[in-house]
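Down below are the structures I want you to see.
Bear in mind these aren't lab numbers, they're just calculated from the coordinates by the rules spelled out. No experiment lies behind these values; they were computed from the predicted model shown. Cβ atoms are built from the backbone, for glycine too; each structure is taken alone.
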Structure 1
Amino acid sequence: MDEKEEVARKIRSMKKYVDFLRSYKSITKERLEEDYELKSAIERNLHLAIESALDIGEVIISAEDFEKPEDYRSVILILGKHKVIPRDFAEKFAEAAKFRNILVHLYVEVDVEMVYEILQNNLGDFVEFAKYIARYLEKED
């Protein structure tokens, strides 16, 4: 599988996770706090959406032979540095990598308020990221 196919596959996966999350955008914060299974499903799909974006970044960084990222946050920042995505968007979207670390390593301490905030206000960032990546790949043809 070449890099473009791999990126396209990961974008499709990311879209599936974001679509799931969007389907729960209308829930209340109270339901999110009370419904353990729903909270777990939302956290997991959020984690997978972020991982998909990071995987996309790593594929592009490797294919373009950009510098090696030091951490997950720098994956996104490197994409901004090399104009794969706009630098200001990279600064904003890099926060997702920080949240990924909370989901993975500090899962006991995941703040429902933060999950709810992302569910309400940040899902569009994944769509925006995918559009920037698609534009970049089109230019590379």
Structure 2
Amino acid sequence: MRKRNDKGSALVITLMLLLILTAIGIYAISISTTEMNVALQSRVGTTVLNAADSGANYGIDQVPNILTAAYTDNLADLSGYSVTSRTTGTLTMKPGYGANFRFADFEVTSRGQAPPQFVGTRSVQAVVDYGPVPVGTMY
């Protein structure tokens, strides 16, 4: 009967299995880290968009007042916004409406920000109609 020389083969097989398991573990950690970064970016993006929308809604509520200096507000989730508005013209008449209707165009620009450096902008244009306004003697 011959003896086989199998000494050390268990050690080599064990080391190969440990190497394979280590590679799988490193891959799993890199995938989970990437997924966490994607989730963070999505959450921060939503926060910035909501902050910009809040500023735009505030600016629309202020129409027809003009916000020449930026109005800034901080929200509860540490995000914030700054909003300005301007008129893009004077009171005008438009075809199809009577002479006693006037229209004004307003542009509201809101800039939402979330810590530390994320920024998003929302711009809204609104047409405000004034009418009917008294014209002439209006008997």
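Some values worked out for this structure:
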{"item": "Per volume of the Cα convex hull per residue in Å³, the highest-valued of structures 1, 2", "result": "2"}
{"item": "Structure with the greatest value (metric distance in nm of label points 7 Å out along Cα→Cβ at positions 18 and 98, set 1, 2)", "result": "2"}
{"item": "For relative contact order in percent (Cα under 8 Å, 6 or more apart) computed as 29, the structure of 1, 2 it came from", "result": "1"}
{"item": "Origin of the value -26500, where helix-only ellipticity at 222 nm (-39500 (n - 2.57) for each DSSP H run of 4 or more, over all residues; to 500) was derived from one of 1, 2", "result": "1"}
{"item": "At a computed 0.75 (FRET efficiency 1/(1 + (r/R0)^6) of positions 10 and 114 (r between Cβ atoms, R0 = 30 Å, to 0.05)), which of 1, 2", "result": "1"}
{"item": "Parent structure of the calculated result 15.0, given that mean count of other Cβ atoms within 10 Å over residues 42-49 is the read-out and 1, 2 the choices", "result": "2"}
